[in-house]
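K.L.:
Given below, in the form of structure tokens, are the structures.
Computed from the coordinates by the stated procedures, all read-outs in this text should not be read as laboratory data. Fair warning: this is a prediction, and the values are worked out from it, not measured in the lab. Cβ atoms are built from the backbone, for glycine too; each structure is taken alone.
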Structure 1
Amino acid sequence: MQRALCVVTLLVLCGACPSGTDRAPAGAAVQPRAIVLVTVDGLVAEELSAFGGPRATPVLAELARTGNAWPGAWTTTPMTRPAAATYLTGLAADRHAVTDDLFIGLASDVPTLASELGAGGYRSAAFPDSSFLGPASGLLRGFEATGDTPPVPTQPWRWLPYLRPTDELVEDYESWLATLPSGSRCFAWFHFSQPLTDRLHAVVQPFVNARRKKAKNPPPPTPVGIENVDRALGSVVESLRARGDFDDALIVVAGTLGDASGGATDPPGAGFSLAERAIRVPVVLKLPRGQRSPRPAEASVWAPDVAATIAAAAGVRLGAGAEGVSLAERAPEDRVRIAWTWALRDQLGLAPARVGSAGGASVFEGPATAEPQAVGSTGDTQRIADVLASRPWPEPLRIPAKAARDLLAESGIRVPPEAPQPVVLDAAQRREVAQALLLARALLKRGQARPALDAFRAAFELAPDLPATRLDFGQALVMSASGRAEALAVLRRGVELQPTDPEMLHWYAHALWSDSWAESEKVLRAILPYKPNEGDVLYDLACTRSLAGDLDGSVEFLRRAIEAGFRTWGLMETDPDLRALRASGRFAEVLKEYRK
């Protein structure tokens, strides 16, 4: 598909939004003509030459040398979409309520940097490389232009995103800059995921090698992601110099998550650990005209501070609940920083976790702890525990229990009235299951369907009562031409155990499809109100409407699916379930509309 910049509607909010603090935003001495925010998955300070590490990052090192750098900043969550949402809103992960990478997007009424800067006269564009950050994320709202975003994965390896090449993002950025009138102020957001992908490849490759029968196995791929990011950053800097905007530019480079390779007890994978290496991320800042932050390198820095810095420099306000402090100012050293993760719940079916820290004290709440684990003096840990207690956990995405019971009763499935007991795994079991699922997902993404199915079965047998292993195994069986009958049995038991989980119901609908697409459609329509922007559900409904001869309905759902990020064009062009829509000629009209 030809790459092109697509223009999106600029959201202009009426009136000024109240700040999350009583204090008006402090403007920088020089309002930046260009603002560049760069967020990076898998950014670990100790590995980068900018902080004395072995990986060459000369551009980042120069920005750190002439500006400011904080190697020990904290993300709010080691998950791509929720962390990016914090950087774009100034809201911590529990307040913007984006708690996963696939299914929950930013609400349309939450002010973002793009919407507020746009209202303040800045031209804006977004260049994320990850399918997690596409239209369904809600994070592109307010940007005038975006580069093409990859299609959202819909198969059992959906937690491993599609990525766009780094150099394509830079090309799109330079093309966009060329369209701007001279002297216009601009805001660009880049997101790079390749460093995290490199890290996970290195974790998975030994397990892949162990499955090979050949005596000689290839070594893990050479990691190049961070070097590519640094080169891209260099191109951005040169573009700003060519426009004469570099001196008056505000540039922030910040990690969304750190080391996702796990450890002796933590499972490998993005968001599975709240250990220090997973949530500590470097932040590098260049202020306009050689200004420097008064905050020393060892000072307290938290992800919401980044959005507060950009908003203050540009003279705009963030929404209510934003709690960062501009990096151009000092911050209270005794404030409580918090990091959450919901990946344990979404991808492993375990309880979520969070950790709070202030000074040298910390309090951890997680799936293996009946009581919070505290480290530090009693007074400090009590204060942290009080702050955590004041911030309720966001509710998971669930459909009402009665609606689920009534729906499943139509299929003859009796749901026990009592809620299922949560599965508890010890640290070794969590690590073993996470490794098994990561291997299975990686094999499937690489096109190795049969080994992947075997790996999903092995993960399922490790913990058959864990919703995640059952769901992933059921999905893999659905995708297998010979596994439909077993898939129906596995997922039927899954909805008995987890009747209010819309994703379990979604894949139960997939398993029903070969017997009755009409019955499948009943389930899909029941979960649609709770997954209104999930491209896979919308595409499935486009298919059922085509099979029913309802071409108007099929077109409506297909458009909604594409706008939600379902852009697997090859499947659409060959899927037998869309045959009627294609034969009518209306499919070609939709394709022309979206594939310019």
Structure 2
Amino acid sequence: MVALAVGSQLTRSAPPDVAFLLYAAGRVLDGARLYRDIVEINPPLIIWLNVPVELAARTLHVSDVLLYRIFTTAVVGGLFGLCYRLVRSYVAPDDGRFGRYLLLLLCFALFPLAAEDFGQREHFVLALLAPYLLVAAARLRGARVGALDAMWVGVFAGVALALKPYFAVAWLGLEIVVRLRGPRDRAAATPEMLGALGFLTVYAIAVAFLTPDYITLAAALGPAYTRYLRESPYSLLLLAPGAPLVIFTLLSALVLRRYARRKQLWGLLAAAVAACYLSGLLQDKGFRYHFYPSMAFAFVLLGIIALDAPRAAGRVSERLYARVARVLAATMVLVVLGGAVFEAAGGGREQRRRDAESADLVAFVRNHAGGKPVAVLSYNIASAFPLVTEAGVPLASRFPHLWLLAEAYRDSAAAPGPLRYHAPGEMGPPERFLWDAVREDLVNAQPQLILALRPARDVPRNGLRRLHYVQYFARDSALGALFRQYEVIAQKGEYDIYQRLQAGEKRIGAVPSAEPGRLDVDLREIRLQVLDPSFLAGALVFAVVWVAVVILDRRHRQAGNGASLSPA
């Protein structure tokens, strides 16, 4: 499973967030000041952790993305090794068979199930919180956990909360369950709790002294970021990534709880699933990686339910939940492992087409930029990363993407009528900060290339693609003069690419244009989930496994009836 997970990663480009964090770590190594020269809304720990990876990549002259994947595998593998020790020593010391099964579920959740979330902060959060959950399970069964083991487990949980503070909900959920149902003094501070709080205290002091600009930046831009790409909490509750799995697993645990052979573990996992899901909902974004920990814990709980659930006894509803739990768990394993094999083999035609387009754009930027700065005008971080890192060029802006612009015009982009841009005096503080910073960055960097996300027609159906970056920024006299020094040299995919004219060079292409966009977003490409090939393949596997489980259950009942009629 580990080999398949890593092998499938080697065929992928770095996710935009991962590529940016490595780039930011490199900028820090080059002397840039975090949260001034690099605008990032997240706490600094993840960038600090990327600094040694980037330094090692430069020293060894190897790919930083490759080293990051090795680093991720080593860290998650080491934490899985800690889980192994906790399961064998404290959680299931007298039941080796169940212990191995639990570890197998955890291994699947930590490696193949991560898929495109491999190396994201939530991937580390899951690996860092899993030992805490196992210590909590040991506490509930009355086991005496070594103080040193428990303290380190707490420190790792503190690292998880420092990486993603939203998951404090999950940590508190586990603590509440242990306090309410555990045999110990409910008011006593455990070593794992002290380890977590101790690390967070040290981390808070380090942030205040080493990156005081983070506090100022978070206060200024944090409210805007909470609104950026915000989705309705009601739609997220039922339609968030992994929502069907989470909801079905929690319902199964409720319906089949009387069959649980390890009630404390069921309860802890159910609490972790619900709390991690709430942590994802609180982020209001609907990104898959925000919900990966809840999906992973849900799979582990589903696997244990499938083990304990009855095959024939009980009410019809219980038998139905039991059968679906077994089929769904098996289907997830087959589909995820099959998908990993497919990815490791190079993926399908559509994936190869996208990879070829991306490689073409990277080569174009590398050849025409000549190592000089490149500006990317887009509200989407995937426009700049991993493009600039793979092309080996610096980004001519302190922003990885212009999300502040998208937030400032989110409501206007959905309204009828032409999109009207704010005059500088009308701008709110976040938009004015972006306006001034982009002007300063571009004028100082004099980028060799400017890539602008091509604007769509100025109608509500096109949403944020109505934003016209040249039209918006050319209103500034300094940027307007800067744009006149460029000419169009290509249109690649969704981008207009402009190159800076050298002194005395004759103009061939047109200047960056402020003319309205003429195209519309192709809504046909936004396919319904039920039409997605991977979903259809999963549904087919589910049907095949269902038939297989029905046959196996029938044979199991027949074998049981035969044994009951025998003389023995």
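K.L.:
Name the one structure among 1, 2 that helix-only ellipticity at 222 nm (-39500 (n - 2.57) for each DSSP H run of 4 or more, over all residues; to 500) of -20500 was derived from. List each step's numbers first, then the result.
P.N.:
Numbers: 1: -13000; 2: -20500.
It must be structure 2, since only it matches.
K.L.:
Still on this model: Identify which of structures 1, 2 gives the largest calculated value of relative contact order in percent (Cα under 8 Å, 6 or more apart). Please report the intermediate quantities before stating the final value.
P.N.:
Numbers: 1: 18; 2: 14.
Of structures 1, 2, the maximum of relative contact order in percent (Cα under 8 Å, 6 or more apart) occurs in 1.
K.L.:
Given that mean count of other Cβ atoms within 10 Å over residues 92-99, derived from a single structure, equals 23.5, which label among 1, 2 identifies that structure? Kindly include the intermediate steps, with their values, before the conclusion.
P.N.:
On the way: 1: 23.5; 2: 13.9.
Going through each structure in turn, the value belongs to 1.
K.L.:
With log10 I(q)/I(0) by the Debye sum over Cα atoms at q = 0.07, 0.11 Å⁻¹ coming out at -0.48, -1.10, pick the structure among 1, 2 it was computed from. Walk me through the intermediate numbers first.
P.N.:
Numbers: 1: -0.42, -1.07; 2: -0.48, -1.10.
Here the read-out was taken from 2.
K.L.:
Using distance in nm of label points 7 Å out along Cα→Cβ at positions 356 and 540, single out the structure from 1, 2 with the greatest value. Write out the running numbers ahead of the final one.
P.N.:
Values: 1: 3.9; 2: 2.4.
With respect to distance in nm of label points 7 Å out along Cα→Cβ at positions 356 and 540, the highest-scoring structure among 1, 2 is 1.
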